[in-house]
Structure I
């Protein structure tokens, strides 16, 4: 069982104290989005803390704790890609504690091998059907709205969250042809 060797005065800090420092220095000070901080909190507070006591001194963190967490994630009803997303977040926190605070660590947070899921793509015929403008006199509002959304996403490459958050003030009607 490998443990983290502490070289700094923070040797009595708990995992939770280090995590809060990580949130402050890594997310807040670097001006990351709130969704990034929320992601780290969800992974650590709602997932990792189910198996690891947040009030435990970080020097007591062992490789077995990480391995048990990985096994617990794999046994959960989540996809391998989701397991890896959570492991990347934990790995970032452990790396921060090691790099930023001068702590030597032999603990490894390694990703699992995830099978690549092949997604069935649209055929050319289906794509042309999606991009064909509907008859405004015969179509419903929902059909027209969906066509506008598909065209917007295809033409801009924007993400779904961008489309959902568009406000009327974001549009320049004089430029629209």
Structure II
């Protein structure tokens, strides 16, 4: 009799382990599906960002703002702006206005030039990178890096919007 009770307990334990493993696999599948959905939303957002570059007036204003913001982040007396090769004319136009906005806000002079040798990749969405201290400081203000930063910061909010509130979560920051 003792032999059979041991076997029953072993079988019961194996069933519990198998049930737990299957439950975990199901959870992982759900998490993977959620992650894929989140990635597809970010890819759609990237495509929408590509449309902004098609609206020239709006894109010029965006480039000017990105350059100004990058200058505020650097706070250096000299900087070099990198953009896509296709955006050089837009960036050249935006430089003057960005420098003026920077001077008005800080009261400091800044020397900004456009890098005509190194460009952002042609397949990038757009935006600018600003380099200071002879390449030692880099402010990535291109649209892909901005989207990446925002998506990392907003993952909890995005999950809440896409999938609803998490029933297992006790505190909502």
Structure III
């Protein structure tokens, strides 16, 4: 799918569209990001008119199965190409440029924010006598920055399945050009 996904952005987006997406989400176009995978699925399977269509990352699927709630951690949302990093909300402009439905994205939560309660039936099955709150948190680079107690201006070179150089700041900083 990666080659097919890559062809979507190489052939369907103008330089102006690419620049507009960068200005919104702060990411250069790459087939790794969720929006291109969503678009490929929508173009190759009869999903576009399906009601209740929702894109969830793996931790969010677990939240949904535990609680019945569909939410997206904002740090994972930043990897979709559809999050406005300045406003901290889904971008209707980005979803329109990418031809993916904005309605497919779940409501956003901040890392560590209460996202739902383990369902009563699951609590009973697991032997929990008290309600259990579930949160979403833990996008790798951001967790590393937190664990290191980084302060604004600090830089982290985070490696793993991907490498990222993270500069902690109080607001998004986007390069022009």
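Values quoted throughout were computed directly from the atomic coordinates according to the rules given, and no laboratory measurement underlies them. The shown structure was predicted, so the numbers you read here are calculated from the model rather than taken from an experiment. Cβ atoms are built from the backbone, for glycine too; each structure is taken alone.
Numbers at a glance
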{"item": "Given 5.7 for distance in nm of label points 7 Å out along Cα→Cβ at positions 24 and 88, calculated: source structure among I, II, III", "result": "II"}
{"item": "When distance in nm of label points 7 Å out along Cα→Cβ at positions 72 and 120 is computed for each of I, II, III, the largest belongs to", "result": "I"}
{"item": "Computed -11000 for helix-only ellipticity at 222 nm (-39500 (n - 2.57) for each DSSP H run of 4 or more, over all residues; to 500) - originating structure among I, II, III", "result": "III"}
{"item": "Structure from which 71, 37, 22 was derived, Cα extents along the principal axes in Å, options I, II, III", "result": "I"}
{"item": "When distance in nm of label points 7 Å out along Cα→Cβ at positions 40 and 152 is computed for each of I, II, III, the largest belongs to", "result": "III"}
